[in-house]
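FYI, it's all coordinate maths here, none of it is from the lab. Bear in mind the structure is a predicted one, so any value in this text is a computation, not a measurement. Cβ atoms are built from the backbone, for glycine too; each structure is taken alone.
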Structure P
Amino acid sequence: MKINPELYPAKFVKRYKRFFSDVITEQGDALTLHCPNTGSMKNCLVAESACWYSLSNNPKRKLPGTLELVTTEFGNLAGINTHRANHLVKEAILENKISQLTGYENLRTEVKYGKENSRIDLLLEDADKGLCYVEVKNVTLEGPDGLVMFPDAVTSRGAKHLRELIDVIDQGHRAVLFFCVQVNNALKMEVASEVDPLYAKTLAEAIAVGVEVIAWRANLSAHEIVLSQAIPCLQDLPVPERAD
C-alpha cells in the first residue's frame, strides 16, 4: 500500500487525552495531531523519537493531520493508524498473498452481522467455499527479541468480536482472526494475557471451537506499508480441549 497523502518526519513529544499527539516538525514547529489509536500504545510512546505524520486538506477537521508512524522502545517502526490495517489485509487477500484466504469470488467490507450488533471487517463469499468472516486486529505492542503482543490494553470490544466469531462457527461458517502486525522486524506473536486475561481466555475458547488465527508482519517505511510474511503466533496460549 503506497501511503497517500505523503508523510512528513517529526519528533514525537507526547500523547494525551487519548486522541491528541504533540510533535515537533522538521522545521522546529510544535504541531498537535490526531492520534488514530484507542489502545494504550504501550512501548510506542518514546519522547524525542522519530515519527511521521500526514496532513489533511479537509477544512472541517479540528486538527491539521494524523500521527501515522512511531519508533518503538526497541527502535522499530510501528504503524499506529489502526484504520490502515483493514486496507493492508484486504490488499493482500486481493493479491492472493494469504494462501488460507484465496479462491473466494467476492470480498465485502464492514458487513453487519452477529448477535451483538457488530460489523465484520472483511466478508469473503464463494458459491462453493461458502462464507468466511475475517476480523482484523492491528498489533503494535512490541517486546524484546522480535516479540509482539495483542492487546495492549483491556479490550471489551475485542472480546465481543471473539464471541461473534464463535457464533459464526456455530452457524457452520468459517471464521478467521487476522493479526496485522504493523511493527518492523517482528518475529513472533503472543497474546498479552497479563494485559487482558478475559481476552486471552475468550481467544482460547474461540480457537477450541474452530476459529482460525493468522498473523502477518508488515514492512513499514515513510512511503509504503505492505504485509510481507506470516509469523508464528499464539504458541504460548493454552487451548482448552473442545467439548464433545
Structure Q
Amino acid sequence: MKKNLIGLSLFLLSFITINAQTAEELVAKNIEARGGLEKLKALKGIIYEGTMQQQGVEIAMKFYYFHNVATRVEFSAMGQDGYTIITTTKGWSFNPFAGNEASVELPEDAVKESQTQLDVQGPLVDYKEKGNKIEFAGKESLQGADYFKLKVTRSNGKSILYYLDKNYLVTKAISTATVNGAEQEVSTEYSDYRKTPEGYTLAFHRVSANMDITFEKVIINPPFNETLIKPTN
C-alpha cells in the first residue's frame, strides 16, 4: 500500500512538472513566433488602421496603443466620428451614435476592465514579473486542426484562455468582461498573421461578437502625442 502511495505521488509530481514545463514551452514558442523576447520588450507603441464591418455598416477604425500609458480607439462612419480613451487613471468616450454631444468620463469599473489593453507587449512577456500565472490547459481539435490551450491568470484575477495553432500563434482568446454588472464570456478570433518590416508577427484580422475588423496598416513604435489621450469634445 505504501509503495502504491509513493508511486502515485511520484506520478502526480511528474504530471505537475510536465504540465508546468509545457506551459513554459508554449509561452517561449509564442514569444519567439511573435518576434522574440528582445523585440517584444522593445515594443512601446503600435497603431492599427483598418475597417470594421458591423451589421452591414463599414466603419473606419484606428487603434492607438502606448505601452503602460494609454490606448485610444477612433471610429468614423456616416460622417460622424467618435473615440474611446483609456489611461492608467481615467477613461473617456465620445459616441455620437449614442447621442453624445460631448465626451463622457467612463466609470471606474469600466476603466479598470479595459486597462489590460495598456500592456502592448502582452501578458506572456515577463509574465512572472507582472504577477501573471500560466497553465497548460490541454489540447483541442477544431475543424480538423489541433490547438494547444494556454490559460493565463492576470495579477488582477482575470483569466484568459488562448488557443495556439501549430505555429504557436493565438487564433482564439476567451476572456470574461463585466457588462452591466454581470460577467460575460468574450471570444475573439485572430487570423491573417503577417510579419512587419520591423520583424513583428501580427494578426491583421480580428473577429469578436458582431465586430469583424480588417487592418490595412500598422505603425510600430510611433511617436507619442499627449493630445491623443485627452478628450477633445
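Of note:
- Looking across P, Q, the calculation of relative contact order in percent (Cα under 8 Å, 6 or more apart) that yields 20 traces back to Q.
- Entry that produces 0.55 once FRET efficiency 1/(1 + (r/R0)^6) of positions 77 and 213 (r between Cβ atoms, R0 = 25 Å, to 0.05) is calculated, selected from P, Q: P
- Source structure (of P, Q) for volume of the Cα convex hull per residue in Å³, computed value 134: P
- With respect to Cα Rg over 2.2 N^0.38 Å, for residues 109-220 alone, the largest value across structures P, Q is given by Q.
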